[in-house]
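I've put the structures underneath this note.
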Structure I
Amino acid sequence: MSEEIAQLVRQAETAANAGRWDLAERLWADVRRRDPRNSRAAFSLGVHALQRRDFANACMLIEESHHASPRDPFILLTLSKARRENGDADGEGRAIEAALAIDPYYLPALLAKAQRLERIGNAPTAAMFYRNAVKVAGPENVWLDVLRQQLTHARDFAAKISTQQLAHLDGALAGVLSGMPPEQAERWREAASIISGATQPYLQQANQLYVPRLPAIPFYDCKLFPWAEELESKTAVIREELRGALADEKKDFSPYIALRPGEPVDQWKDLNHSARWSHYGLWRNGQPDQAHLAKCPETRKALEAVDMAEIAGLCPNAMFSALAPHTEIPPHTGETNARLVVHLPLIVPEKCSYRVGFEHRLWKEGELLIFDDTIEHMARNDSDELRVVLIFDVWNPLLTPDDREVVRALAAATRSFNTPR
């Protein structure tokens, strides 16, 4: 490219950036007269023709640019628009597919494909490509402004179709699931939710020690635990000891989330050092709180009769957990799937709920909930009163005695390796 033509190109780009479209088009036309094979001039003049609704000429010029730069997906995507406006729906589709063949993750092409599918009435497949586009775009706070409107539509359209598909699948399954136990039926409702894209699979995410090949079961049947019925029978006496702990304006309760300065706050910003989620500790990371246990002898006796997990530096844990009115514990995961977490609900007003993975439960006073806390879980108290449950952890019943010994050895070795020498 001669210096004279290079200067004209710079002038044309400057005029276009300033919004002086007529001047830019004249300058690009001058470039093309001087250098008929200049692909940038052909492309830019094609865009100007597209803006003027001269779609046939736009297609010719942009195709010329594409032949000069066949691996540029942006040129292909612009060509797809020109062909669509020129009434060539099949040509539009071929150009989009060619752009995706160059780069399957090219976000504008994914959106263009989804938009085309939506226009021709193929909503389920459009939703799939919209969903993929949103994944490629990443978190909403990093979306490019130029694509934000399209991505917002993509997210909302995919969610709408997911809701429709889930309703369709639920209707189809209703008769099949009606005779199943609730826990078994919930598994297949979750399968339908995953197929529809309404939710993703909830996988175990252990913050410390992950035991491979243990199934990701949200809630365990209490019948698997020989001590469960006896513990439930102690609800009233344990509640009385809780009321004693609460009596002095909860002065022995402390915030459950108490991160040190410099530690990442993440989802705990609103609850860090807050009394809205507080606890009265009985055991913490394997260490007993003798002062608190002395005030709750019946609770101690009841807990010592269960199969509490014992992993030095990690378990057992036990506490009265108090959640203030109109407070949410955000989604989070626990430390190890070698143990399960048990809730004995003691004070539960209405409008309190709990979710582990896909499954929602309502606490009922005196009825245990036993769950795998390495599956994402969250809690809500939407009432005007305090909610309190006794929380403690027990061994996962799918581990053998030998497995337990390996868990203890792994935890001890990890702790010794991480201890400064």
Structure II
Amino acid sequence: MEDPSLARVNQHYLDRVIAASQQRDIEASEDIYSENGIKLLSKGARISGASQERLILHKLKKPLESCLSVSEGIDANQLVAIGQQVIESAPGLAPLFNDFGLLPRLRDIPLNPATISMLTVAHSHDPRMLPHYVLVALLALGLGRRLKLTETELGVVAAAGLLHDIGELYIDQRHLDRSQVLTPEAWRQIAVHPVIGHKLAREVCGMPDAVAQAILQHHERGDGGGYPRGLPAKELGREGRVVAAAEMIASLAEHGEHPLERAEVALRIVPIEYDPDLVSVVSQAMGECRPAEYRFAPDAQDAERTHALFSRIGRALELMNQIQHELPQREPASRQLYDRAHRRFGMIQRAFSSTGLDLCGERKDFEQLLGDTSGWLQFEVGLVLGEIRWRLRELARDLAMRATQVSPAEASYFQPLVDVLHDG
């Protein structure tokens, strides 16, 4: 995975800075020099469209992010105010927030001028970004308190939670649109944002190495199926895994009801992705807010979706068997890609089989299986099916990105499997 340099001004970040300068004053906090000593901007100069070309053409002696000051920048009081709003708007997460005194801890996160300017640019660009950052920080703290992390570790997960996605400011906005199907190239750009965030935290924000490492690892998974490095559990830090779980729970809370129930399913569907202690903490918290009854009425669409998922898994299995048969004639890179995809697919397949729904070929079979079960079990099956669909699509993206990095020939070879995993 590439390791981007901060000496070169990132076009996407600069575009966001220029856009933010329409709403508030952003100026050079010191003289800005090119790498070979040419003075590009004087201290106090306004950052605007007129200075864009001058900055983008040169490597800088010092990262641009460290040379900007912003008026009315985000401060600790605003983080606390946003945190209060986030907590009030997410009652389904209350057990992770209650009785821990989390909000004051946001004031303890060190914010140097560069960090303030980046948070302010993010907030100006998209008002949803900063609440997401704060929510992840609070969830990381709530999980950390239940896990009995030390005060130092709590400080790490709070800061890493706040800055976990700061690297997304350096990605083309088009690639962040959840409604779009990502190309391998777009997915590759997204997959590098933890690397950028790690570099920013360490070299610009002045954060401890532990914070930078947690940011780097917040999309890694214990089965080695995450990114950017694909590290196994034994190589992941505790703080990074806490922030990873917090980010996942936050995303669920922002896009649907019953976030803890959905998180509990997501955490245990592939058991080795997350620490067992994290799964236990979320299960316990879910039990504290679980309603007395869940309502779920199976209908024809549920049966059709289940049958489609069963067929999709079957077609993927056939393609994997075909690829396995052809592997002896292919390059070692093909075998590595296959082994990675096959291992992860096997876990997803076992999760689907555990529901018993792989026995449901017809609507009547589906209704019969669920007809006599509790509302909770019916609800849980629906959650599992949704999570399995997402995991198959995630596997398709990972395989497509890694095959593209090997060669166009490998990308073409694995494309039929990618198509089936992604959409069926």
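Matching task: 17.9, 57 is the computed value of Rg and Dmax of the Cα atoms in Å, for residues 223-406 alone. Pick the structure from I, II. Derived from the structure labelled II.
Taking -16000 as the value of helix-only ellipticity at 222 nm (-39500 (n - 2.57) for each DSSP H run of 4 or more, over all residues; to 500) derived from one of the structures shown (I, II), identify that structure. Structure of origin is I. Comparing percent of Cα pairs over 40 Å apart across structures I, II, the highest value is found for I.
Sorting I, II by FRET efficiency 1/(1 + (r/R0)^6) of positions 39 and 87 (r between Cβ atoms, R0 = 25 Å, to 0.05) from high to low puts I first, with the largest value.
Computed from the coordinates by the stated procedures, all read-outs in this text should not be read as laboratory data. From a predicted model like this one, the values you see are computed outputs, not experimental measurements. Cβ atoms are built from the backbone, for glycine too; each structure is taken alone.
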